[in-house]
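Take a look at the structures listed below.
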Structure P
Amino acid sequence: MDSILVAVLVVTAIVSASVLAPRIGTAAPLVLLAIGLVVSLLPFTPEFEVDPELILAGLLPPLLYSAAVNMPTMDFRRDFRTISGLSVLLVIVSSLVLGGVFMLVIPGLDFALAVALGAIVSPTDAVATSIAKRLGVPSRVVTVLEGESLLNDATALVLLRSAVAATAASVSLAGILVDFVWAVVGAVSIGWIVGAVVLRIRARIEDAALTTAISFTVPFVAFLPAEHLGASGLVAAVTAGLVMGHGQARHLGPKQRLSDRQNWRTIELLLEGLVFLVMGLEVSALVQDVEETTEGGVLRAMVLAAVALAVALAIRAVYTLAIVVMERRRYRRSPQLREALDEWSTKVEGSEHPRAERLRRRLRRFSADIDFYDASRFGRREGFILVWAGMRGAVTLAAAQTLPTDTENRSLLVLVAFFVALTSLVVQGGTLAWFVRRLGLAGQEEGVDDEWQRLNARMMAAAGDVLDDVELPAGLGDVRGRVTQAMQDESFDPAVMYDVRLEIIERQRQVLLQERAEGTYSSEVLTRMLAQLDADQIGIELRRSGDSA
């Protein structure tokens, strides 16, 4: 009974925070973090501690999977170089530099354990970066932040595991490198297989409730074998999510996709809120332990956390500056790239070679990529937001709690990690909206309306192609023009037109998937149009089933 009451109170707190946060101009995770902190400090609150494996294996896989499913793979591909650099190189450099800092400020701490702590506080958090997404940060910055936070856990956890092992035995650099390569390559392979197999299984099941139930198991089906084989379960869950997200428009029906969106959004809301609530609730036990066992107590932990976060942000700022410089060089090369692209397009135009069409598609995608980089420039303002929005969160705290129980100064190290995450979320998360507005980046996505009009015209042309191909019943010849001119007009929608309209929607969806493959339109516009086609199809199918009842 007590467990049921706790569950009800948790859900109530999450819903209340989600309703309250927009009204007070902050993010719901920060409200939940504050609630957890206040409750943990009340005298009648019992000591609260969560098994870190519950967070690493129970909460993070579905959260990361949900974020990966909803991430546009087209945008992920375009910024993969930046994302991979932030996820691997930046984490390694940050861990090593922070390890040296921790050795200087914590007497008696050996280098391996110092690097372990550096690996704990280095990765940004997918749950934490959800704050940035809600504040109107430019979509390209959000994509980079989300992609980084989805993948950098593998780097951090492999470094952490290797560093902890090095405290008890000698570990070679080659061994660490092999572990890391397998953690990524093995996880990607397992996640890809799981995603592809489950996607085809779900395509054979029409019941939306059943297929959505299957989707709930996917992150764990990918996570468990990867962890068992020594690879990164989190990366496997992310890979499975990317495969499912990319293929669901082609293999799943609109009811299945709608059911997935609604149910996974609910799960994401509850799990995300639970993570932040748990972070707040754990502070009391950590504070008490540190006060009893560590000289300097909580104040020392807070100072160490402030130093660690400042160093981490400084390293991130230097790395981001390099990203901005490379983006400027890419922009300056755009005229030369376009000239070369035009030359190749001229060569293959009209060619009847068997591979000519494939090459033309690649050239169109390359041209669309250049347009994307030119329209979504990554300058100093975007670079500043990339630095400031790189917040630490649940992964940092959960990873810290995986330190062996016999680790010297363990409570201090865990509390330092907690204060790094807490300070990052409160200071960076609390001021991010102000910086976004101050820099003039809120709501700066331009050209969306124009894109929508162009894509809508493309859809109308596809509808006209279908109407030219099909044979309409006698007396309905004039419907061609009316359907083409007003697809939303249902006054001429008798039962005989259901099949025609469904065929139109299917042709439009095929065109939409082709445009996505070539990258001609932004992911935001493509997603909106796909949702509109899904809604139209579901409405038609419901009316048809009602007429036949």
Structure Q
Amino acid sequence: MKRLLVSLVSCAALVSCAQLSTPQPYTLTVAHINDHHSHLLPIRGTSVRIHGEEVKIETGGFARVATQIEAIRTRQPNVLALHAGDAITGTLFYTLFDGAADAALMNQICFDAFELGNHEFDSGDAGLKRFLDVLSLGDCGTVVLGANVEPEIGVSPLTPKTRWDSFKPYAIYDVGGERIGVIGIDIAVKTKNSSQPDKTTEFADEYSTAKYYIDELRQLGIEKIGLLTHIQYKNDLALAEKLPAVDFIIGGDSHTLLGDYARYGLPAVGPYPMTVNNADGDQVCVAHAWQYSQVVGELAVTFDGDAVANCGGQPHLLIAEDAPAALADLPQFAAVAEHSQIKQELTNYQTKIDELTQQQIAQVEQRLCMRRMGVQTSEDCGVGRHSDAHAVVAQAFLASTPQADFALQNGGGVRREIAAGTLTVADVYSLLPFSNTLVEMQITGAEVKQVLEQALAYAISAGGSDGAYPHGAGIRFAVDMTAADGTRVSELEVWSDNSWQALQPTQTYTMVTNSFLAAGNDGWALLGDITAAGRSTDTYVNYAQSFVDWARKTTIIKRPDVHSTKRYKSAAQ
């Protein structure tokens, strides 16, 4: 049975420790997940292609994750269980329980280490501290890692006294008589700019931090070294090639699916595990486990002395026991039962969710009507006004991504008006009922003009929908639906430096939108091309949660003073 030896220790503390001999052969098994984003329940209706036909199956869920990791621990002798970050934000479990539900269920599984992801900072350092406090209540002794995370000591609630009050740079484990060092690295620039860490919290360079602690581990006599990272798959591969002595990387953030899944219609990008050579020329095993509690990776790292001799193992895409045998019999799919204890705990949380969705989060001063395209004709909504419901939703999107210049969304993405009076969580999830996330896109001014023209053309086309009509925040434009295709949008402006400024065709802007549009849907085809070109970044923040967070901070929601459509001429005028 493995034992955690040390989380942070000076070289002097181990001067007298003798170097242990390496048994031959030795295989370390790493059971791992990443980016579960508060997706604790199974996902129903996952599309999988079998023998040329598409079928819908139930996948994942934390109760199945627990069953699978338990099975790996039973089957293999030398096991570490690791979580590569972004445990929280994404569903009502986070919106209502502030990470407590995730922490409680993680404590049921007992991960050996958990790496901080960028979304762990979505509620600031104080929000992360609350989550970690609950995680520490378990008997697991899960070590929280974040070698390059630097909250200001004495200022951040994460570091009241020392740099390592709430997390450690690395952990050292005794696994079957071998000492294994695991260093944790978070994605630096993205976390600082796209999440909500405290202003005084900094994030050091990933490579220099990893190199520093690899050197420290080697000075302690540790030569079997892994990285637990939240820096994206492509960055893991690049980092592995630059570093000496690293043997394996368990990663996250990019929601990457590895393994033999493409033939089944799933978005796999490469083999599991991927193998590259480190700076010493030795093999490095790199493994990711997709997203949303759907895959448990089982990485097998076989050592010859202190160098990797073989990278093996198998990812397990978790499916319901009643899934088609054509899938259940395949090694990369695992038809497993839900862990009874965790399933019961989830049932208890679900009961609480039914109650807490009635939680009051804001007051709405006046009725905020919804109109997909055109102006209001009701006195209660303000005759001549554009959709107030869409305007405040776009405001929430923009507030959730402060690095964005403006927000754009489609008329069909908002499904109801907002009544005057008390606003509840349930109201928001009926306002924004889809499983959309917020996506940041790098887009030029000329491309903004083009995609708006595409949206308007689709809105009035025979096979289209007025749900394509654009609404935004931090941006405004005039619309003439009587004009020819490609000339309906004019006077494009963005809010910058406390004034409206003309949108510059050659300038690149950061736009936030929903994932449905980012895929090129609803006639917004150019956004799909931009995404395909690698100029979009999914924040994985549920768009309804972004509105809940904004509403809680706003407390009193008023009719907006500005709409993105500043002048509108309909085809009927």
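Coordinate-derived values only; no laboratory data. Keep in mind that this is a model prediction, so the values were computed, not measured. Cβ atoms are built from the backbone, for glycine too; each structure is taken alone.
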- Item | Winner on distance in nm of label points 7 Å out along Cα→Cβ at positions 285 and 541 once structures P, Q are ranked, highest first | P
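Which one of P, Q has P(r) over Cα pairs in 10 Å bins from 0, in percent, for residues 61-108 alone, as calculated from the coordinates, equal to 22, 49, 22, 6?
The read-out was computed on structure Q.
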- Message: With relative contact order in percent (Cα under 8 Å, 6 or more apart) coming out at 21, pick the structure among P, Q it was computed from.
- Response: P
- Message: Given a value of 86, 58, 48 for Cα extents along the principal axes in Å, calculated from one of P, Q, which structure does it belong to?
- Response: Q
- For distance in nm of label points 7 Å out along Cα→Cβ at positions 189 and 437, find whichever of P, Q sits highest and give me its label. P
- Message: When helix-only ellipticity at 222 nm (-39500 (n - 2.57) for each DSSP H run of 4 or more, over all residues; to 500) is computed for each of P, Q, which one produces -25000?
- Response: P
